[in-house]
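The structures come next, written out as structure tokens.
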Structure I
Amino acid sequence: MKLHSSSNVALCLLVAVALDPLIGLAQATTYSGQATALKATALGISITLADTGALPSTGGNIARDLANINVAGLITATALHSATSGTGNTSQSSTHLANLSVLGLISARGISTSTTATCNGSTASTSGDTQFVSLTVAGQQIVNANPNLAISLPGGIAVIVNEQTSSGDGQGTAQTTVNALHITAPGVDVVVGSSHSDITCP
């Protein structure tokens, strides 16, 4: 009887040791994020600049920089920067552009976006923001860049300033995306300063 009991105890200990890494893995925080300074599609041709790519689910830090770009004189920008990271209980992404001109209709300085997804215990929450030192659209200065500010221009051109979307399950998963500018026109789609963060809490 004692030998049989000892064997059962040993077996239970072996099972516990074997499952311990799996239990830890199941309880780990998982991250996701991406930051892109500029992406554009025109006439079926797409470009993506200063793009971090997707953040691994285990987290880490990724940053990308580009001194300047000039796309056929239609889009120009300087000092493009993007970063995404995941560590502890937080996933974060951010972008920054020093100067921007799009289609000769939109000009901006000091464009920044940021997103954060956070675990507070087992509950996930998000936040995001866009900042401009200055922004001018079709000659009009935009002072208050409230979320999802929509501007319509002649020629079927539409501009969304501080475009924000978010979703989650109300519990342990949440995600958010902030675009400083989203510009569409016939055959054209331009996104400036795109930050995305999401997190799944243990």
Structure II
Amino acid sequence: MSLPLLLVVVAVFLCLGSEASTTAYFSAWREANPAWVPAVRLYTDWGNPALYLVYAGMLYLGVTRGRADLTARALAYLAAQLLVSLAIERVLKIGLGRPRPGVGGPFVPFSLDAAHNSMPSGHTTEMTVQTASLALFAKSLALPLCLGAALALMGLSRLMLGAHHPTDLLGGLALGSLGGLMTTRLAPRLAARLAPLLARFHDTTGSTGKKGTC
């Protein structure tokens, strides 16, 4: 699943060289192709929220149909996303203080300035948690490949918009992968605890429904 994003980063370094050259190239691309920038920005802004809907649907189906496995995956993902994307990632961004492309200058550790919160890429981290949490439960290669392509496009969009350096994407990939692993480890444990609760809930609601029809 991570291969497409890795190929994007490798291709950028092979074709463009340094990170400074990458920044200059995509800055020139934005100036030469202003009509494409809104489309890229649309994907970078809404790619992550679109996958929230997948997990919301998973949680809904899990609860309404008594599927402990689906409910557990959705809740495990939520826990991983909160821990990795809202806590660890934010600490790293602020603690490292890496300047974003075009900002220049040295690292400014413990900076609250967004211009010095480049490493790791938050969008990439978040989508890696989302896609890994789905791909690791897949039963065929088709889903991981599609999710990997979506992740690679997210990373590329961050480069195209000048929001991140290529190595920021690698940092996001590594951190987000930990979130995906957390989901796979946590979901079975949650499912074991949720199964009797969901069964009891459906037995109760089923009994109530039967009484209402008498």
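Computed from the coordinates by the stated procedures, all read-outs in this text should not be read as laboratory data. Since the model is a prediction, treat every value here as computed from it, not as a measurement. Cβ atoms are built from the backbone, for glycine too; each structure is taken alone.
Tell me which structure, out of I, II, gives 21 once relative contact order in percent (Cα under 8 Å, 6 or more apart) is calculated. Derived from the structure labelled I.
Looking across I, II, the calculation of P(r) over Cα pairs in 5 Å bins from 0, in percent, for residues 28-115 alone that yields 3, 15, 23, 20, 16, 11, 7, 4, 1, 0 traces back to I. Among candidates I, II, the computation of distance in nm of label points 7 Å out along Cα→Cβ at positions 156 and 172 that gave 1.4 used structure II. For which of I, II does helix-only ellipticity at 222 nm (-39500 (n - 2.57) for each DSSP H run of 4 or more, over all residues; to 500), calculated from the coordinates, equal -25500? Checking each candidate, the match is II. Identify the structure, out of I, II, from whose coordinates FRET efficiency 1/(1 + (r/R0)^6) of positions 68 and 164 (r between Cβ atoms, R0 = 41 Å, to 0.05) was calculated to give 0.90. Label of the originating structure: I.
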